[in-house]
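These notes open a run of structures that come right after.
Each value in this text was obtained by applying a stated rule to the coordinates, not by laboratory testing. Source: prediction; values computed, not measured. Cβ atoms are built from the backbone, for glycine too; each structure is taken alone.
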Structure P
Amino acid sequence: MQLEKLALGVILFLIVIVAAFNIVSTLVMVVVDRTSEIGILKSMGMNDGQVLRVFVLQGMAIGVLGTVLGTSLGLFLSWILHRFQIIQIPPDVYFIERLPVSVNPGDVLLIIGGSLLISLLATIYPALQASRLQPVEAIKHD
């Protein structure tokens with residue numbers, strides 16, 4: 001059972017990493033599409049830290065939304081599996097008749113924390129890229 005739990009953790013971690021790549025690609029596309037707008041904001045007085053903060057907040061909003069939706073869906077499906085005992089197991093093979101479902105709050109909190117940390121790390125590159133834009137070059141980009 002511990003080996004299965006470890007394998008499931010690795011699979012879940014890989015899913016979160018793929019989601020982090022989606023966050024990175026989304027933010028990179030926003031930076032590319034909004035280069036001239038970033039240049040205008042910087043020429044009007046917005047400093048690098050403020051631009052960085054905008055993109056980190058945007059990336060974290062995506063990460064928090066995905067984490068909340070994923071956690072809610074996972075907990076709901078776990079409740080459904082526990083309540084209605086949908087998955088039947090052949091008792092002659094496994095000594096049990098139904099799939100046992102147990103939700104460990106510590107594991108859920110660890111997964112949520114890891115997901116949010118990976119989301120934060122995924123926002124760093126696009127946010128730095130946006131904050132390093134020079135106003136003249138960014139406006140000329142259009």
Structure Q
Amino acid sequence: MTLLRMDNVGIVVDDLEAAIAFFGELGLELEAKMPVEGRWAARVVGLDEQRVDIAMMRTPDGHSRLELMRFRTPEAISGEPRNAPPNTLGIRRIMFAVDDIEDVIARLRVHGAELVGELVRYEDSYRLCYLRGPEGIIVALAEPLN
């Protein structure tokens with residue numbers, strides 16, 4: 001048995017439109033937006049009577065996707081502090097390679113993003129930072145220096 005690929009990463013949000021705008025500003029393209037409900041969906045995720053709105057966002061290279069989900073029923077719950085620090089157990093961040101990190105930071109700040117730490121240089125390889133975006137999601141940016 002061989003792993004074929006990673007299809008997507010799913011993130012549950014309260015404000016789907018704000019998350020779409022944030023990740024759209026980052027450069028992801030809205031591929032599809034639709035409601036998902038029905039017995040088949042409830043059986044997959046193990047939540048009876050689930051109704052969810054999803055937005056599938058695609059990276060510009062077409063290789064990766066981000067599935068943003070807003071649960072209508074049952075209501076989403078929070079399992080950790082909204083602005084959990086980077087060392088909290090679980091999936092903590094998503095990293096994207098960018099060509100102009102300062103421009104991306106400026107554009108994402110318009111959507112409420114804030115630096116978690118600082119913009120730093122790692123040797124002669126990258127400029128890196130962590131940003132906190134909508135719903136407390138941490139997005140890491142890496143600008144290659146080569």
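Overview of results
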| read-out | value |
| --- | --- |
| Among P, Q, which structure scores highest (criterion: relative contact order in percent (Cα under 8 Å, 6 or more apart)) | P |
| Label whose coordinates, when Cα extents along the principal axes in Å, for residues 34-73 alone is calculated, return 36, 17, 12 (choices P, Q) | Q |
| Identity of the structure behind -5000 (criterion: helix-only ellipticity at 222 nm (-39500 (n - 2.57) for each DSSP H run of 4 or more, over all residues; to 500), calculated), options P, Q | Q |
| Identity of the structure behind 1.00 (criterion: FRET efficiency 1/(1 + (r/R0)^6) of positions 42 and 130 (r between Cβ atoms, R0 = 25 Å, to 0.05), calculated), options P, Q | P |
| Which entry (P, Q) yields the derived value 1.5 for distance in nm of label points 7 Å out along Cα→Cβ at positions 58 and 122 | P |
| Answer label among P, Q for the case where Cα extents along the principal axes in Å, calculated from the coordinates, equals 52, 37, 29 | Q |
| Which of P, Q leads on mean count of other Cβ atoms within 10 Å over residues 10-17, largest value | Q |
